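Next up: the structures, one after another.
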Structure P
Amino acid sequence: MAKPFQIIDEWQLSKVDQVAAAVKREIESKRLKKNAQLPSINEFSKTYNFARDTVEKAYKILKNEGYITSVGGKGYFVLEAPEVKMKVLLVMNKLSAFKKDVYNSLIKTLGENAAVDLKIHHYSLKYLKEIIDSSLGKYNYYILMPHFHYDAAPDSIKKILRTIPDDQLIILDKKIKGLKRKCTEVYQDFKNDIYQALHAQQKLIKKYKKIIIVLRKEEYHPEEIIDGVKKICAETGKKFEVLNGAENITLEKKTLYIDTSEQDLAFLMKKARHQQLTPGKEVGIISFNETVLKELLDVTVITTDFTEMGRIVADCILQRKSDAVKVPFYFIKRSTA
């Protein structure tokens with residue numbers, strides 16, 4: 001027979017508790033509907049290679065907790081799950097103003113329907129593995145931002161993700177090439193988003209002879225951002241350069257700077273003032289990702305909608321649907337470009 005239950009081998013749980021937890025997850029997530037018949041004790045034992053006594057004890061726990069009932073001569077059947085909140089684990093690469101927008105939107109949209117735990121992997125596959133290994137079987141959904149350092153092996157990332165059932169895994173903010181999983185993905189298309197945003201601003205781009213992206217080596221930035229800007233430069237005949245930080249540069253006239261951190265935005269604005277260059281005229285400044293501060297400073301931004309990102313993820317959870325959704329991306333023209 002098919003294996004609808006994901007038995008997770010957790011050292012801290014007995015075999016009885018592992019079986020009970022697997023059935024609970026299916027009932028709590030509504031994948032097992034009310035009145036659905038469970039495999040008989042003998043069927044479960046044979047299919048999943050557990051001792052008959054182990055399965056019988058697990059079924060007894062589920063019956064005592066109100067998850068299932070037994071009908072003489074017919075077997076075991078699902079009752080409505082007890083009123084428990086869904087458990088959601090959100091694993092981010094770091095905390096930032098943008099990530100807080102995602103988190104706050106997720107929490108607000110889920111409301112009282114779920115309890116969300118937040119953990120940070122700090123771009124480390126080692127930390128991610130530790131987080132997932134210690135969390136398997138404890139949550140209904142695992143939401144992961146797969147941003148890692150450039151030298152992180154793609155196969156290692158996929159190996160970790162394969163330990164999470166497809167219907168419980170949500171990939172957030174960035175797609176993983178070659179993942180081949182039927183999980184939910186709520187993502188930015190970094191290369192095409194930035195390319196299309198700049199391509200739609202031909203009049204603005206025409207003012208500048210060169211485009212420089214300012215990154216910081218100690219922080220992770222998707223390589224696709226660079227690819228998107230390279231593409232627009234190739235099409236428009238602009239010079240292109242990538243710089244590590246803005247603290248030690250001298251601004252060049254007729255150059256458009258795209259920063260990816262508020263630290264570098266501050267350096268660029270300060271240097272423009274010091275060199276008596278007017279942003280939007282002698283030089284251009286575009287900042288990645290919108291914040292209230294950038295709006296107040298009248299800074300041009302290219303940005304995804306992080307609040308919408310959190311809402312979409314929550315909606316997928318509440319409606320128990322798997323989907324691949326690209327988050328809206330915007331160019332907000334202000335005085336600095």
Structure Q
Amino acid sequence: MRAWVLENQAPIEDRALKLLDIHTPHPKKNEVRIKVLNCGICRTDIHIAEGDLPLRKSPIILGHEVVGIVDEVGENAHRFHVGDKAGAYWLYSTCGKCKYCLSQRENYCPSFMATGWDENGGFAEYMTIGEAYALPLNAIQMPTASLAPLMCPGIAGYAALKLANLKKGERLGLFGFGPTAYIALKIAQYLRVETYVSTRSNKNIDRAKREGAEWAADASKEEIPCRLDAAILFPPAGNLVEPILRQLEKGGTLVLAPVSASPIHIENYSKNLWGRTIKTLYHLTRSNALEFLGMLDRLSLEMETCLFPFEALPDALILAKHGKLEYPNAVIKISD
């Protein structure tokens with residue numbers, strides 16, 4: 001099969017990923033093989049490729065926003081049948097036996113394996129995954145190119161909002177307005193939560209307003225018009241943590257969503273942190289994924305995607321890194 005393979009970390013502009021012909025995998029006893037139709041590009045892919053996150057396996061196939069068709073099943077795999085539509089996302093596998101797995105907190109499992117980081121992902125014509133961790137997608141009537149980004153921004157946006165633990169009528173701040181924040185906004189609207197968006201991009205300010213945010217601007221230039229009950233920070237900008245905490249009501253929660261971030265300094269504990277809670281979005285769980293997919297038909301989602309041919313992956317990564325995509329989500333078309 002053909003796959004984009006990363007052996008050594010380097011700037012995306014140096015085109016560290018190489019398109020190679022490699023052995024086509026076959027599923028083990030409890031696995032399924034997915035013929036990949038589409039795979040979305042995530043900022044985390046860039047972090048891994050460039051070295052912001054350590055290389056855990058080399059060579060490795062990146063990509064964890066996978067949608068495809070099951071084309072082979074292991075002898076003990078019965079959850080899927082050949083021809084089923086299936087997805088793969090950040091969670092590749094866990095041990096299933098530790099205190100975290102046994103208490104529905106598998107995202108903290110010491111043996112947590114991530115798709116496209118610990119195990120080969122979806123920038124390839126085929127990938128294998130344990131049937132327990134693949135996502136059933138037959139019931140979702142959405143083009144696969146639009147569905148692929150939901151495998152990460154969608155699930156992560158839901159998980160981050162769940163951590164914020166907001167109630168109807170409360171106020172949420174979204175700092176950064178990329179694909180994950182967009183999903184969080186649409187779920188917040190469904191839950192009747194007021195949403196305030198801070199982003200430096202004029203294009204994203206306009207989009208947040210069009211999508212129904214109560215307020216959208218650059219909070220470093222224009223003051224948010226109210227105190228917030230919770231906030232989610234999406235970019236890896238540690239310098240924003242204390243200003244956001246300052247905007248929260250007592251009892252409020254700040255959720256940090258990035259997988260890596262610049263240094264965080266809190267100068268005034270008593271005024272800005274005391275009485276508030278900081279949580280981090282640490283990996284994802286199967287319940288996050290299944291709960292989100294179960295509510296898709298109740299959300300008014302408009303997944304604007306830039307679709308690239310398989311061979312154009314390096315160019316798509318560069319455009320994504322520099323924020324030059326025409327639409328928020330970059331998706332690779334791998335097969336029909």
Structure R
Amino acid sequence: MTHRISIEEFEKRAGDLPVIDVRAPAEFAHGHIPGAVNIALFSDEERARVGTTYKREGKEAAVLLGFDLTGPKWAEFIRQALVVAPHKRLALHCWRGGMRSSAMAWAFDLYGFDISLLQGGYKNYRRWTARQWERHYTLNVIGGNTGSGKTKILHELKQMSQQTVDLEDLARHQGSTYGSLNRLIQPTQEQFENDLATTLAGLDSTKPIWIEDESLNIGKNSIPKPFWTQLRNAFHFDLQVPVDQRVENLLEEYGNLDKNFLISCTERIKKRLGPEQTKNAISAISENRMADFIRQVLVYYDKTYERGLSDRDPATIRQLTTTTNDPKINARLLLKAAEERKTTAVI
């Protein structure tokens with residue numbers, strides 16, 4: 001049986017139903033609903049042929065070509081669907097909720113699947129993601145200079161059952177010039193937006209959400225501007241961490257990375273770092289004086305952070321001094337400060 005459902009109903013069921021995306025592999029790779037499985041009705045080349053036929057000869061010719069191309073594949077489509085949904089209940093979509101999803105739904109229905117067909121398809125889902133940026137979120141921003149251990153604190157807050165959004169994890173990038181760690185591969189911009197929207201949709205927007213301070217761009221991914229504006233205007237807890245502890249944190253994270261990678265990244269910020277600072281940083285890398293290298297580049301990153309902080313409303317900033325690298329202690333420090341702020345606001 002096939003049921004056509006709205007995007008709102010689809011989102012409610014998304015956690016319970018396997019999602020099958022029948023678009024071509026290249027479409028799926030560019031961006032898809034998080035957790036969806038691709039059972040492509042057409043290959044990329046076949047999709048191009050059908051599209052060209054539709055434009056030149058019309059719908060009927062395109063439909064006939066489609067059946068010619070998929071004729072031998074239907075049994076395999078059903079076998080793949082049974083792996084994804086052994087209980088024979090699933091959600092299904094294509095690009096606009098048109099012929100591809102209707103054809104696949106027809107076959108699955110014939111076999112006895114219960115199908116929830118997304119009205120408007122993936123295009124409708126993309127409109128839904130855009131609406132997530134317009135919602136108001138109660139954000140608590142964890143700030144602090146590079147190396148303050150913000151990501152570890154964020155993870156600790158999550159362990160304490162706090163709502164969190166880890167933008168760097170979603171972007172698969174640490175945010176700095178060196179942020180790929182020479183191994184992380186970022187998602188497409190579209191996929192980053194999909195993952196972020198789904199994360200936000202799963203949170204209670206009326207309750208505090210902890211998030212790290214970030215620039216508009218995290219590597220090659222950009223935070224959607226309306227959401228980034230909320231982040232910039234939210235209350236900011238500025239962690240003051242001694243520079244020696246920050247160097248220690250960064251040594252743990254970057255100290256063992258490939259030297260050629262570190263040198264290449266350092267050369268990319270030469271104009272902002274300055275010729276002398278760049279020369280000293282590269283010499284330190286080459287001579288395995290990694291703490292010296294980190295201290296050199298921190299001059300640039302500290303200036304960048306302070307400049308960003310100066311653009312914020314001072315009334316939305318609270319400085320918190322810590323003398324420990326323990327993320328548990330620092331997470332409790334943040335929670336205490338947030339509770340004090342809430343109490344003060346009530347009074």
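Quick note: the coordinates plus some simple rules give every number you see, no bench work behind them. Keep in mind that this is a model prediction, so the values were computed, not measured. Cβ atoms are built from the backbone, for glycine too; each structure is taken alone.
Structures P, Q, R were shown, and helix-only ellipticity at 222 nm (-39500 (n - 2.57) for each DSSP H run of 4 or more, over all residues; to 500) at -11500 was computed from P.
Work out the source of 12 here, i.e. which of P, Q, R gives that when percent of Cα pairs over 39 Å apart is computed. Value 12 for percent of Cα pairs over 39 Å apart corresponds to Q out of P, Q, R. Each of P, Q, R could give mean count of other Cβ atoms within 10 Å over residues 33-40, but the derived value 18.8 comes from R.
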